[in-house]
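See the structures that follow.
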Structure I
Amino acid sequence: MLNILWTLFFLASFCGAIYQCFISGNTEIWTTLVNQLFESATGAFTLAINLTGMLCFWLGLMKIAEKSGLTELLAKALRPLFRVIMPEVPENSPALGSIVMNMAANILGLDNAATPMGLKSMEQLQQINRKKNEASNAQIMFIVINASAITVIPISILMYRSLQGAGNPSAVFVPILLATSCSTLVGFLSVCMVQKINIFNRTVLSYTIGLAALIAGICRLFLSLSPQERLEYSEVFGNALIMTFITLFLLYGAVKKLNLYETFIEGAKEGFSIAVQIIPYLVAMLTAIAALRYSGVLDGVVWCFEKLFSACGINTEFIPALPTALMKPLSGNGARAMMIETMKNYGPDSFPAFVSGVMQGSTETTLYVIALYFGAVKIARTRHALPCCLLADFAGICAAVFFSYVFYQR
């Protein structure tokens, strides 16, 4: 399916450029489009290079955590759940510990730690994958959970809203948490349905209820703080957690009498090789996304949605925020730019800006994640990973609009 979607991006972009040139009279569209394609190809390489340092650093720490037994210790907490949703993964597989670390980093909003840990998880899952060119059930489950992961601390969104002058930057916190929870739940259930996993299993229900209780508790705690305290605590808590992770890895490794420096270097070397492997996949996906964006296709899709909702008598106040939703599965930077542009055009405290912020935090850059993670282990056949991820994105966007109407204070 990824092959078909990638091809359709370019075909749609070409049709959009023809419309721009011959109907709208924009003869510069061809130059713009080609320049952006070349720029995106260069940008994909630059992105991989920039990612190299982060990969080396976190995979070095992950190697310490793995050799010291810390990841195995953390995996015990979710092992009963993994037995049900990833039955083909052995209980002693180091992949389980890496998955737990990735999930924790995603939940806490630690993006710079989540990506390297996620790539490490995919690599370890690939080692037990019998069909090396085809995604396993465990890899698909991991990708969907990763791509729709619940983010408890959307610190970057809060900071951008603050920089743009929003009166209450953290007002989007609760709707984001609820919307991203819906996204994760739908993604998880869709994979369970395809893979015939019993969602009414006692273990699955126990973990689901526990997660729901945790989310409810966080919402209650957050709402008890003042707007300024929410922003300050989120920033301090997020950065403190990063240093806590690093210190925990090193201290545990020292207790286990590891040679920390040599172990770190061993893991860091893996980060460099992974960064090189993902370059072709990033170039392929980011150029297709650029073509779709600069050909005017995305603007055309937004226009069609506006006309459709208007004809159906549906409130269209959220439509100006739709470009953020459409861009988010394609490009994180593009979606961020759309969110900031919405805040500038309509005001940081406007309803479109509010919805845009919630949409930014409710879904993930699905196509980027799929290209990055599957590219790192050279998997071409992604099976049902993409449809399940896109379904989760759709649920997150719908939930973002719904909860924005519920929580927005005019």
Structure II
Amino acid sequence: MNVIDSIVTQAASIAAVRRDIHAHPELCFEEVRTADVVANKLTEWGIPIHRGLGTTGVVGIVKGRDGGASGRAIGLRADMDALPMQEFNTFAHASKHTGKMHACGHDGHTAMLLAAAQHFAKHRNFDGTVYLIFQPAEEGGGGAREMITDGLFEQFPMQAVYGMHNWPGMPVGQFAVSPGPVMASSNEFKITIRGKGSHAALPHNGIDPVPIACQMVQAFQTIISRNKKPVDAGVISVTMVHAGEATNVVPDSCELQGTVRTFSIEVLDLIEKRMKQVAEHTCAAHDATCEFHFHRNYPPTVNSAAEADFARKVMAGIVGEANVLVQEPTMGAEDFAFMLQAKPGAYCFIANGDGAHREMGHGGGPCTLHNPSYDFNDDLIPLGATYWVKLAEDWLAQPTAA
């Protein structure tokens, strides 16, 4: 691997920062301490900062050897927040806060971008500007959207923006990137079916919402199999059903909740429309009514073709073409999607290994994301930081369009 020597030299100190952040996880929009750590490091290295976008966001501004005169700029984004879950690990840097854990590697993402920042501060081997975007609240808070709303791209104009996420199960030393959709939209629904309660032994005196709900759940799957094109991906998962309080009482209502995932807004529009129709008409057929609520959380994460291809070439120069994989789309969601709706860019995966870097006895398998035994692999820090540095330098070295 063609990693930058000066980044390797500083990797241990950056890993210590990463472990400190891991030990002090903060949930979405609460990343005060984490933002302080980031801001203090950037300031220590002589990088001007801006704080407060998206509540706790930090933006570092690195001008190149031309002082940014070229007008070209690129954004590099790392997320900072943790998850509301209990950590099972017992190593020294395990979470010190009950019910909070860095189980998705955002501590590592922050560390990789900090390592790149440290290099940029010493070696401004580019013309233009690199914006280092440390984002809060990826885990459900929509921190990317909030930073944009607060003026991220107006205050820090850039022509492209890039993001990166660690990916367990892939051997360390590999990347994955592809054009087009790479992560799905995330959406939630809540449907309340209003019937009429009765004694369970006299069901004809009421309108039972439970069998109506059962029909509705089954009918939703025909939207996937019979309404959308078979080649278009989509998922409807009813994950919560709530009804009743006693075994001998037909309840007045039944509540369904769940998630919808798609790779396009067009398919999402279709699913939402058909779900509402199915819900309302199924209830009407049984003399019941319903309240239908559908909330769109994150749009699909869609890489622009030119930027994804550029990232692939940079990766190949670091780890070799054979170690740059096709990025298989996943139905997980990512709020970097909001940034890609506003700017060209690409979101890639960096391999986190098979979990062997963890202490044993805390869960088998490849140390999967959102797992109470997860830990970021510190071996990735030099590689990820090298990618950020070379990506920015090469992107800014491109000739300006006439």
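Each value in this text was obtained by applying a stated rule to the coordinates, not by laboratory testing. Owing to the predicted nature of the structure, the values given are computational and were not obtained by experimental measurement. Cβ atoms are built from the backbone, for glycine too; each structure is taken alone.
Figure out for me which of the structures I, II the number 12.6 belongs to, where mean count of other Cβ atoms within 10 Å over residues 126-133 was derived from the coordinates. Derived from the structure labelled I.
Compute mean count of other Cβ atoms within 10 Å over residues 94-101 for each of I, II and report the one that scores greatest. Don't jump to the answer; show the numbers that get you there.
Details: I: 25.6; II: 16.2.
Max of mean count of other Cβ atoms within 10 Å over residues 94-101: I.
Among candidates I, II, the computation of helix-only ellipticity at 222 nm (-39500 (n - 2.57) for each DSSP H run of 4 or more, over all residues; to 500) that gave -10500 used structure II. To test your reading of the models, identify which of I, II gives 1.00 for FRET efficiency 1/(1 + (r/R0)^6) of positions 6 and 30 (r between Cβ atoms, R0 = 41 Å, to 0.05) when calculated. Structure of origin is I.
Supply the structure label, taken from I, II, corresponding to semi-axes √(5λ) of the Cα gyration tensor in Å, for residues 198-389 alone with the calculated value 35, 27, 20. Only one of I, II returns 35, 27, 20 for semi-axes √(5λ) of the Cα gyration tensor in Å, for residues 198-389 alone, namely I.
Have a look at I, II and say which one yields 40, 28, 18 for Cα extents along the principal axes in Å, for residues 78-157 alone, as calculated.
I
Here relative contact order in percent (Cα under 8 Å, 6 or more apart) has been calculated and equals 24, so which of I, II was it run on? Derived from the structure labelled II. 0.8 is what came out when distance in nm of label points 7 Å out along Cα→Cβ at positions 182 and 358 was calculated for one structure; which of I, II is it? Label of the originating structure: I. Which structure, out of I, II, was P(r) over Cα pairs in 10 Å bins from 0, in percent calculated from, if the result is 5, 21, 31, 27, 12, 3, 0, 0? Going through each structure in turn, the value belongs to I.
As an exercise: FRET efficiency 1/(1 + (r/R0)^6) of positions 22 and 142 (r between Cβ atoms, R0 = 41 Å, to 0.05), calculated from one structure in I, II, equals 0.35. Which structure is it?
Traced to structure I.
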